[in-house]
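Below, each structure is written out as structure tokens.
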Structure P
Amino acid sequence: MRAFYPQLRRGLLALGLTLALPLTLTGGPAARALDSLTIVAPAKPGGGWDQTARTLQAAMQAEGIAKTVTVENVAGAGGTVGLAQFIDQRSGQGDALLVGGLVMVGAILTNAAPVTLDQVTPIARLTGEYEVLVVPAASPIQTLADLMVAFEADPGSVSWGGGSAGGTDHILAGLIAQGAGLDPTLVNYVPFSGGGEALAAILGGHVTVGVSGYGEWAGQIASGELRALAISSPERVAGIEIPTLKEQGIAVELANWRGVMAPPNLSPEARQALLDAVDKTVKSAAWQAALKDHDWMDIYLAGDAFAAFLQEQNATIAGTLKAIGLVQ
């Protein structure tokens, strides 16, 4: 297998370093409970953004942080449809949050979206999650080596199912091909707008291999419906008996992240109220229990530090997408 191109190695190193940034607290005064809050998940139900939104909803209501919390799903184009609607319809409103993450950063670039994350108000990075490759239990593909042999023999015959084009799942598929010394532009990637759709396609045998965050398919892996071939962590994760890509000869690691943003043009008071509400939520027993239940890494980073992280991510992901041929 060929060695990683230097620019890819640098890009992944930068991604890993940003995930290791220290926690940043808002430091704001205690705030009274929000009267109401809408959390927009810019994808169909069942995926990671939807899970994040509904987990926030449950924790906030359990802890009395907001009196009423509703979740809205606005799917399309890797979250950029929901992002555009959020910016257009909720400017200046202090009662809404939008869930987003690395997938959205990639989708903005690959879709040449007319809106960017520079137009929202960064609130907090919340969670991180490693990716897994899975096949249905009945698949003749037993190992990662089997998958790569099939891909090398006939790239078009191997379909990779995951989230939106240009997102974390797509990036990982390209990096795996690159790390195995194969042409990443030959990856036959099939995007889905929600985790539920992707799962149905994998279980139905409509795609060869699925790519997603471990937490989305942990239940199906545990039940034996899906067989996990590899995980994108730098080393084996405690309690998850899945071999890493690295230990199977492909020098790739990648972690997805998710966070929340507020609308543009907020008053300082409205911004601080949302910062305080999210800060209180992530410290709550309900949220900490949910992290364990979903196997999500706690990588909380708030306010200005999160805004700086978003700028770094945009540069890092742009370079990586260009290197594997997803954007010009």
Structure Q
Amino acid sequence: MTFTLQELARTSGGELIGDPTLQITGAASLVEATPGEISFFGNRKYIGLLRKTRASAIFVPPDFAEPINAAHIRVSNPTKAFEEVLLKFAPKPITFAPGVHSSAVVDPSAQLGERVSIQPLAVIEPGARIGDDTIIGAGSYVGQETVIGSACLIYPNVTIRERSRIGSRVIIHSGAVIGADGFGFEMVDGRHQKIQQLGRVQIDDDVEIGANTTVDRARYGRTWIQEGVKIDNLVQIAHNVVIGKNSVIVAQTGISGSTRVGERVIIAGQVGVTGHIEIADGSIIAGMSGVSKSIPGGVWFGYPAVPLAQAKQQIAWVHRLGKLFARVKEIEKKLGL
């Protein structure tokens, strides 16, 4: 399949700078693109890659003025325009036929909507309800009285425990566990005694949860992942945590119990968050930070996490310690100390 640059400019609503008859046969990143392929540029930190790319054409922002040999198409959102072109060259998406596979186990009391697909070896327990057009992947488990909305994609080997509530258009990747017991114990007579975890997990519409991520059920009430939240692989969400709308949580982050994360928060990779605190709307927590107290907003970094400007100052001070020690020793030497 090939497209001319003129065709791509027209479909993306962009302004073409270059040969409109140039044939484009594929799409790739700036690093991997070869002649005949189109790429995209939307961040100044990748200017070095742009100058080295072998791509024949590039989607660029409207104010792009860098002198390059490749043809380019000015668009309002180069990333989105590139994605749309990439889909034109991608293989057709894999589809699953509606129906229940003969090896799946579906309790007679479970309610399945229209065009639901239950893949091999999946288990649907009593009282479960699954909405229209939802796919339950091979080997996945849906517990008693769990409700899953419409148009969800539950990949193979996902566990959704009893009485969980899943909204519509939710994507849950393989290995995720939704509704495992929260980590609750009380010391009694010198031994850890389990505290019953009697709550549930609620996941609202348009949430995506990555592979091998865990969202624990609440001790009472709910652990709540609100609308539009995107959670990466290998994330731990403890009992009674609330994640606000449209927040993003990156891989290997752990959030302790009863913490409330606001809306549009970005938590980068390997962040640790203590329990029973609040993170304000719009906060950004940089990678490998440790959050030990409530955060009022802004960008935070370090362990314990502090405002980014303060963290940078502290790092600069640490880097200067060697020179400071050397100066002190020299002064001590002159003073005969």
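See the values below:
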read-out: Structure responsible for 28.0, with mean count of other Cβ atoms within 10 Å over residues 97-104 calculated and labels P, Q on offer; value: P
read-out: Answer label among P, Q for the case where relative contact order in percent (Cα under 8 Å, 6 or more apart), calculated from the coordinates, equals 30; value: P
read-out: Origin of the value -13000, where helix-only ellipticity at 222 nm (-39500 (n - 2.57) for each DSSP H run of 4 or more, over all residues; to 500) was derived from one of P, Q; value: P
read-out: With P(r) over Cα pairs in 20 Å bins from 0, in percent derived as 34, 57, 9, 0, matching label from P, Q; value: P
read-out: Structure responsible for 0.45, with FRET efficiency 1/(1 + (r/R0)^6) of positions 281 and 313 (r between Cβ atoms, R0 = 25 Å, to 0.05) calculated and labels P, Q on offer; value: Q
read-out: Distance in nm of label points 7 Å out along Cα→Cβ at positions 233 and 257 from the coordinates reads 1.9; which among P, Q; value: P
read-out: Per distance in nm of label points 7 Å out along Cα→Cβ at positions 65 and 297, the highest-valued of structures P, Q; value: Q
read-out: Rg/Rh (Cα atoms, Kirkwood Rh), for residues 49-120 alone - highest-scoring structure of P, Q; value: Q
read-out: At a computed 2.9 (distance in nm of label points 7 Å out along Cα→Cβ at positions 177 and 225), which of P, Q; value: P
read-out: Which of P, Q leads on distance in nm of label points 7 Å out along Cα→Cβ at positions 57 and 113, largest value; value: Q
read-out: Read-out semi-axes √(5λ) of the Cα gyration tensor in Å, for residues 137-200 alone, computed value 30, 12, 8, structure in P, Q; value: Q
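None of the figures in this text is laboratory data; all of them are computed from the coordinates on show. All values derive from a computational prediction rather than experimental measurement. Cβ atoms are built from the backbone, for glycine too; each structure is taken alone.
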